[in-house]
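Next up: some structures, all given as structure tokens.
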Structure 1
Amino acid sequence: MEDLSTNERNFILLAIKESKQRLDGRGLYDYRRLSVQFHNKRGSCEVALGDTLVYACVNAFIDKPYADRPHEGFFTFTVNFLPMAHPNFEQILGSTLSNKNRRIRNEISQEIERLLEKTLKRANALNVESLCIYSGKYAWNIQVHLHILSHNGNLLDACTIAALLSLSHTRIPETKILPSGDLQFLPKYKPLSLHFLPICITFGFLSDGIIILDPLIKEESVLEGRLMISMNIYGDILTLQKTGAACVGASLLMECIEVARLKVKDITKSIRTALEAAKDIEPEQFEINAERADRLVEDLISN
């Protein structure tokens with residue numbers, strides 16, 4: 001990701017190994033400052049993890065369930081890597097893509113989308129069956145859009161927190177099925193049924209068994225491997241994924257899990273505090289467009 005000179009690489013490694021000091025002055029297991037700002041629309045917020053900045057918003061509308069999954073709604077993620085996020089944007093994406101609409105998609109965003117689906121959807125943090133309104137006819141389609149505005153390392157953790165805050169801040173109207181089979185929105189709004197808050201904690205592995213938490217972008221360039229642990233406040237491990245060639249023994253793994261358990265409690269507390277402090281915003285009005293819903297389903301099937 002980040003092009004470092006030999007002197008920069010040696011300085012980062014030497015500072016961590018000898019003085020246990022990192023570029024921004026943190027200790028090995030210190031997390032960067034987390035700040036949250038909600039916008040004047042339900043389900044939209046900005047999350048800053050140090051200098052890493054992510055904007056998240058939720059798009060909710062009525063759709064038609066798949067014929068083979070009539071009791072399930074839709075829950076998807078889209079991660080966009082904006083040109084302002086990093087000076088080496090062209091190098092990250094590659095300069096050979098001809099379709100300009102694909103300029104915001106790359107291997108980084110696709111990996112984050114896959115991990116978010118494992119962490120939130122497959123772990124049933126938001127059960128897709130709870131999004132069904134009328135079996136085979138009406139279901140909620142929840143789309144989480146994440147825009148990376150500034151990349152300074154550890155995008156996965158920042159995107160996960162932003163997605164959770166956006167989903168927790170979203171309100172959808174209660175519905176009623178009329179005798180005719182049509183759907184009617186009621187003037188009452190409810191939150192999405194999030195059963196728990198899965199938090200991702202990312203560790204970086206250096207040589208000699210040294211572990212750092214929440215790596216910066218320059219630190220990511222000198223890592224031998226990374227470990228992502230997704231956990232809720234109850235200590236349940238939801239997802240565990242290791243990348244890179246670093247060898248992780250049982251003792252190191254258990255040490256990471258114990259650190260992650262403590263950090264998850266702190267981050268969950270910060271998320272709940274931010275949601276309580278968020279001002280009350282009137283939810284947007286929803287309308288049903290049956291033709292649009294049918295067209296969307298046909299497009300999804302054809303693709």
Structure 2
Amino acid sequence: MKRTRLSLIAVAAAGLLALTSCQSGSPTDSEAPEVTPEAEASFEPGTTMAELNEAGTIRIGTKFDQPLFGLQGPSGTPEGFDVEIGKIIAANLGIDEENIEWVETVSANREPFIQNDQVDIVIATYTINDTRKEVISFAGPYYTAGQSILTLADNTDIESEEDLVGQPVCSVTGSTPAANLEALGAEVLLTDTYSNCLEPLRNGAVVAVSTDNVILAGLAAQNEGEFKVVGEPFTEEPYGIGLALEDTEFRNWINDVLEQSYEDGTYEAAWDATAGTILEFVEPPAVDRY
């Protein structure tokens with residue numbers, strides 16, 4: 001088992017290609033639903049909710065290179081399902097989406113951004129696991145993904161995770177999928193974003209990219225005809241909303257907001273306008289009020 005970090009020079013071209021794709025359109029171009037801020041939002045003094053409501057702004061960490069979930073749009077503002085979940089939370093705090101500060105967040109810096117108070121919450125295809133729960137808290141889950149495999153469209157050799165053993169596979173530093181690949185016995189090449197895995201896949205430096213199926217579906221849709229997703233998901237990845245450790249009141253409040261969005265249709269509307277342009281809607285998982 002070998003772990004290698006891709007150099008920034010080697011992946012620079014991929015980043016440029018991804019940026020060009022972002023500028024020219026994406027699978028998340030459907031009109032997002034409007035979420036009206038709660039005019040009468042009121043909270044117990046001293047809570048995070050009260051502080052954010054009084055400030056009139058919230059800092060949300062999300063990814064800028066994930067089609068369907070968090071992709072920087074032509075306006076410079078990210079678009080996608082994670083972004084819409086962030087807008088729902090902000091609206092329930094009485095904060096208009098124009099007053100959300102979107103902070104680009106990659107897999108490796110999600111916990112540090114929360115711990116160092118660089119963001120208030122992180123919504124970034126963020127798998128809940130016990131190791132992360134030692135340093136931050138999670139609301140949710142609000143979606144369950146599963147790790148899968150992206151190959152070149154004409155590849156006939158890779159059909160399941162078993163075919164990745166001993167093979168060079170690209171994933172992202174600090175991610176659950178990278179750890180899963182190492183445990184599987186793949187030769188893992190690491191970079192900072194999944195879009196930076198595409199050029200190594202194109203030029204044969206790796207045989208596959210592996211991460212959550214919804215992320216791969218977005219990358220395949222953004223590069224139509226070039227890649228394909230193969231095999232069945234071989235893990236379960238419950239996506240949560242990261243926040244400061246032991247901020248139980250804020251975590252419980254976000255869980256309340258999520259459950260309300262399931263009931264009033266705002267969650268499904270957010271899905272339909274973003275990830276739902278490619279993927280079928282599935283009922284959200286029950287939140288975990290640990």
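Descriptive notes on the structure:
- Relative contact order in percent (Cα under 8 Å, 6 or more apart) derived as 21 - corresponding label from 1, 2: 1
- Identity of the structure behind 48, 35, 25 (criterion: Cα extents along the principal axes in Å, for residues 35-138 alone, calculated), options 1, 2: 1
- semi-axes √(5λ) of the Cα gyration tensor in Å from the coordinates reads 38, 21, 18; which among 1, 2: 1
- Given -0.40 for log10 I(q)/I(0) by the Debye sum over Cα atoms at q = 0.10 Å⁻¹, for residues 75-226 alone, calculated: source structure among 1, 2: 2
- For 3.8 (distance in nm of label points 7 Å out along Cα→Cβ at positions 67 and 155, calculated) the corresponding structure among 1, 2: 1
Only the coordinates and a few stated rules stand behind these numbers; no lab work does. Only a predicted model underlies this, so the values are computations on that prediction, with no experimental measurement involved. Cβ atoms are built from the backbone, for glycine too; each structure is taken alone.
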